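Below are structures written as structure tokens.
Rule-based calculations on the coordinates, nothing more; no lab input. What you are looking at is a predicted structure, and each value in this text was computed from that prediction instead of being measured.
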Structure 1
Amino acid sequence: MKYVIISEIKLKACIILLLIAIVACGQQKDSDSGPSLEKTIYDDHVHIMSTTLISEWKKIGINFSKSDAYYADVDTILALDKANKVNLIGMGYVFLNRDYYQGDDGYEMMKQENDYILSVFQKHPDMIVPYIAVDPLNSNASSEIDRCYSKNPKVGLKLHFNVSQVYLTEPEHASKVKTIFKKAAELNIPILLHFDNGHPKFGHPDVQILIDTILKDIEPVKLQIAHFGTSGGFNQKTKNVIDAYLEMKSKITSYHHIVFDISAVALDKDSEGVSKLSDEEFSELKDYVHKLGFKYITFGTDYPLYDTEGYIKVLKKKVGFTENQIEMIIANNFKNEN
């Protein structure tokens, strides 16, 4: 089965909805006391971008509601997020999307963004896992992973199927993605995957190809699927992805470690195109959390959308997580295996 590729205008609109939340969401404050957790808090989904990337986005009309430091300065980010340890996520793949960068040096700019993530790690090596970013369809993706790994073997890898326009139903795309997964597995590099490619038919066929083709016959892989498999919020698409995954889960080789991160899922505020959840949707989310199982869920805030204290409050108050359940998903971090 093949998808009809989305038109350029529709694609750009989809990507903007995904990316704008990163730069336009302010932190919500309330008078409630913070979480009582005293153990180490791992935040598995924290965004950072260089001032160069911020400048390029400003050129195309993306507005930032805070100062550059809020998004680019690691000390500011760590202070605001309040986690003890973070997966710090790069976004260099945007330079390889012509809608977001018109220069002819997109690959070099992506490398520069990855180098920024690696340099930031040097300031706080005990607190940070730096996640470099590549476009899996780019011919140099594998060599870029090697380059970054040679500089820091503790790296993680971020893939964004919407920004990179990855359609697993296209055999060539699936083959290239499998090559990257094999590379990550061989080097023991954890993958953070934004799985949703924005296509209206995304769902069951993509999950099936991920399980039957991408994950088949490769070495053990650590795979974190962002936002419960979609692009934030909780809706029918989210349920379809999780239902499809659970339906086919028994086919996955047992040595793979796969978790779903709950970042940007339990929205108690609108997030630029993604609506906050109703009480009924929060109740459904709780059902799906139990359906999926706490051992397969990990904690992330999608900073700057939330900080750890704010998002833990939402999970407790709106979804009904207990203190023990919060601790359980925080403990599902890949760092605990190292």
Structure 2
Amino acid sequence: MTSKKQPQKKSKSFTGRILRVLLATSTLLVAIALGLMWALHVPINRKDELIDAYVPSGMGARAIAQELRVQGLMVEPNLFVLAARLTKKAGQLKAGRYVIPPNLSTLELVRFLSIGKGLLNSVTLVEGLTSVQMIAQLRLQSDLQDDLVGLSETELAKQFNLQGNGMEGWLYPDTYRYAPGSKLSEILGRAIRLQQKELAQAWANRLPDLPLKTPYEALILASIIEKETGLETDRPRIASVFVNRLNRKMLLQTDPAVIYGVENFDGNLTKNHLKTDTPYNTYTRVGLPPTPISNPGKASLYAAVRPEKTDYLYFVAQGNGSSYFSRNLNEHNHAVRRYILRRSN
């Protein structure tokens, strides 16, 4: 008689094989998981003990890993991508220049780059420079991305929504720190926001009865003051001369404004320049020029809106950085003979 229990034996044998396969697979998966966890925590090999690495902007996790390998940190791209996804920091990795600490694991590297405390470079924009000069200086920074190539001053002003149809006056002179690979537009945006903030604060603290109708007019006057002296203590007094002249409807007669309106100025201001009418010739036109002529700093902004109370109408450079101030033309002519003509002879 044939046994009816043989199929049950086959069934048990098949089930046993499935269980053994599942157990082996589970063991393998656990081993892989443990291996990955070990790999994520083991220090990354490096070609040199000290690695000064640069992470360009706009790179994803895999591209960053590949870039770091080129620079001597032997991070495994697939492992780096896994670590970035596990920690949910794939979109938080920051561009910059970094000194990679020793014995850093892949997980620690992801955290390190997501914090973004890399080395920063800096560029200093000096008071009194024009916007053309400042932008040219920024473009000399080889580690800044120029994302504004080909844009004119008018187009730049429109992009940043600036009054005056140009950038002039709107860039705050300061030292700007940035991560290598930053965009030129980011630095300009910071400089503009700072200048707008300083101008608003200065305007809010202005003296009453100034012959200035708008903050923009204060910015124009501040830009002239900035070009007329580098001596901070003289600025409020120079401002008083221009405010007194504006109140009396007198010509401002400021040479830096005339120079600003001369195309291809060669450094020699002539009588012909003073006689040639341009929107910036304050010897031929009453009032302020149509736009700023430089980028003024905080001291000049406050001097423009809080000038010293004087009855001075003239000033002349004494040759030592300071100015001599006069109340009338005779006194001024005497000062010119003393400080200018004598020095030129």
Structure 3
Amino acid sequence: METMLLQPVRTKQVYPSKMNRSLKYDAEVIEPIEILKPKSLYSDTRKKLPFIEANTKEVTIEHLKDDCIVPVFSKDNEITISHPNFIESVWEAANRVFPNESIDIPEIRVSHIIKGRTPEAIHKSVKDLLEEDKTIYYERMMFCFEIPTIHEDIMGNRLNLTIGGVRAYNHENLYSKKGVEKFKIFIGFKNLVCCNMCVSTDGFKSELKVMDTNGLFNAAIQLFQEYNIAKHLYYMGAFQDSYMTEQQFAQFLGKSRLYQYLPLEQKKSLPQMLMTDTQIGIVAKSFYNDDNFSLPDNQNDISMWNVYNLLTGANKSSYIDNFLDRSLNATQLAEGLNKALYGDCAYSWFIK
């Protein structure tokens, strides 16, 4: 059944002190929900910065439905949950939990195209293949959609509540019989200045295992209810009042490069740091050159809000299947460094 979107025309700003809403939902009593189709679900002319850049391209949900096949588990030929069904299940859950909010259409990005051909075209040479002879699907897909009526401002940057998910077929054993399927879903905030994702621990399911779309729907409902919007905004807001010196930042960059080569026992004793050397290089370059979050002219200190956004900005070079895990790690790293500035020892190794 085709899913449609509801777009109420209204805006409001919700401040952290006002965000302790009770989002009650009884998973045992699920009434069918009809979601009105917005103009934008299947067509949107707005141009936005991509939320992820590495090796991805933007597609529409129509393309995923009309032009892509759905993989099966080879031993029993049972169908997998398709990318469109995943998107629609999470989108319906968002409408259930936030029924009075304006919800944008999903932005969808894909990578790692898997090509095939129809049975009738098995014996054709490549040069003789027609478009109708070819089949495709995408091994990895990520989507997100904003709820712009729930937003906050930090240091002049508008943050919209954002929901999304990741599906990576390379994490499935498609050569076996059908079993649980793995997904990642999140609820957090998108910085509209740069489209960086702000993901917190309680807003992220790193390995959601379900058998069907009902399981997806209910798991998304539970995540959205348990996510503490006010707490997430509070911690991000605290970044604007903390500052790191240029020397401390340089120490952090150097230690981050050393981290990759530490003896295993020493690395185990430190907090996890998932950024690659390439991404650390991007952070270093952006420290001086980023249009929005670089070191201010004629100053020796940079706010932790800027540091946080340098980290999440560098993460946009991650592949789809690593993107959300590294987004969460960027948040944990920024929070840990912020505490280390005030004497907390867990992350102090990175700046001493």
inquiry  = If helix-only ellipticity at 222 nm (-39500 (n - 2.57) for each DSSP H run of 4 or more, over all residues; to 500) is calculated from each of 1, 2, 3, which structure is the one that comes out at -14000?
reply    = 2
message = As an exercise: Cα extents along the principal axes in Å, calculated from one structure in 1, 2, 3, equals 66, 48, 38. Which structure is it?
response = 3
